[in-house]
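**Q** Got some structures for you, see below.
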Structure I
Amino acid sequence: MRSAGGPAALTRFVRGLGDTVTRSDRYEPDSNRSAGVLDTTSPKAIATTAQRLLLGDVLSAGARAQLERGMTDCKPGLNRLRAVLPVSWQAADRPGTSVESETNDYALVRPPRRAPLIVAVYYDAPGVGLDAREAVLREAGTAFVQWAEFHGPVTGSTR
């Protein structure tokens, strides 16, 4: 991030995508500590931005594939949304965690025979341990799977 202009450059980039919510103010690990509006987003904002980056034409096909590979190889999220997806579904995710209270995840999900889907779940529970917070994300993931299965195959579009 330093070579690309730092947190302010990332914020300018997402503003250019139309994301007026997501903001980057600090480098890691400081960005993982809750500090008001610093380094924040919302599930809707990150899902919309992720859709533009992973499924839109903002990035080249090669850059999109590289980004998705990096998210597919991501291990910290394996106990969150991806833990409850059917084995036939491909997924790539980007989790976020603050030690004190926040446990988040967003994912690009590719169910067979249908358009890819983006899902985002953010949970803030001060004083609740990580295992319990991740369990809440898995519950949300289960609800997402039920929703996606109910809505059946859709081809030729993204949602």
Structure II
Amino acid sequence: MEIHAIPAVATRPVRFEVLWPHRGDVVACTLPEDEAPHALHLGAYLPDGRLVGVCTLLEEAPVRHPDAVPSDVRAFRLRAMATLPEVRGSGAGRALVERACAEAEQRGATFLWFDARRVAFGFYERLGFYYLSEAFDIAPIGEHRVMGAMLPM
């Protein structure tokens, strides 16, 4: 699995297929922060060159649960993390998260956080992340919890 920085537009087909098919089209899978100067988009590629996973890294304090992260940390957010169903269990997700952690550390982050979907709780726990909030609902997607970890992991 190879992980590369990619343009925001390249993330949208995977975001649409995995995260937000209810939005109706690929263009609707644009994040307001996608073109921010500090945004970093990563893609996981198979040896044949096919993009099978994406994530976005942003310097951002937790917005839903600001008290979940100590005030003395420099927080970065992992956003729109997705791997295609056919590659789950292959290491693509782990490789993306590990690269995102390394990139965040390089940029001076001491904490990485994100809103995790219920279906991904176990995945993130196995990587060493822990819960920072109780469950909350993001309609129409469902149950989420804020998760995070101090860096380096």
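**Q** Taking FRET efficiency 1/(1 + (r/R0)^6) of positions 40 and 64 (r between Cβ atoms, R0 = 25 Å, to 0.05) as the quantity of interest, name the structure among I, II where it is greatest. If you can, show how the numbers build up before the last one.
**A** Numbers: I: 0.50; II: 0.70.
Across I, II, FRET efficiency 1/(1 + (r/R0)^6) of positions 40 and 64 (r between Cβ atoms, R0 = 25 Å, to 0.05) peaks for II.
**Q** For structures I, II, which has the highest computed value of mean count of other Cβ atoms within 10 Å over residues 8-15?
**A** Values: I: 14.9; II: 19.6.
Biggest value here belongs to II.
**Q** Taking helix-only ellipticity at 222 nm (-39500 (n - 2.57) for each DSSP H run of 4 or more, over all residues; to 500) from the coordinates of each of I, II, which one would give -11500? Mind showing how you got there, number by number?
**A** On the way: I: -11500; II: -5000.
Here the read-out was taken from I.
**Q** If you rank structures I, II by distance in nm of label points 7 Å out along Cα→Cβ at positions 48 and 112, which sits at the top with the largest value?
**A** Details: I: 3.5; II: 2.8.
Max of distance in nm of label points 7 Å out along Cα→Cβ at positions 48 and 112: I.
**Q** I've got another one for you. FRET efficiency 1/(1 + (r/R0)^6) of positions 24 and 96 (r between Cβ atoms, R0 = 30 Å, to 0.05) computed as 0.70: which structure among I, II? Let's see the in-between values first.
**A** Values: I: 1.00; II: 0.70.
The read-out was computed on structure II.
**Q** Have a look at I, II and say which one yields -0.58, -0.73, -0.84 for log10 I(q)/I(0) by the Debye sum over Cα atoms at q = 0.19, 0.22, 0.24 Å⁻¹, for residues 72-119 alone, as calculated. Don't skip to the end; give the middle numbers.
**A** On the way: I: -0.58, -0.73, -0.84; II: -0.67, -0.83, -0.93.
Only structure I yields this read-out.
**Q** Starting from the value 2.1: which structure in I, II was distance in nm of label points 7 Å out along Cα→Cβ at positions 32 and 144 calculated from? Please list the in-between numbers first.
**A** Numbers: I: 2.1; II: 1.3.
Traced to structure I.
**Q** Work out which structure the value 42, 34, 31 belongs to, where Cα extents along the principal axes in Å was derived from one of I, II. Write down the numbers at each step before the final one.
**A** Details: I: 40, 40, 25; II: 42, 34, 31.
Label of the source structure: II.
Values quoted throughout were computed directly from the atomic coordinates according to the rules given, and no laboratory measurement underlies them. What you see is a predicted model; the values in this text were computed from it and never measured. Cβ atoms are built from the backbone, for glycine too; each structure is taken alone.
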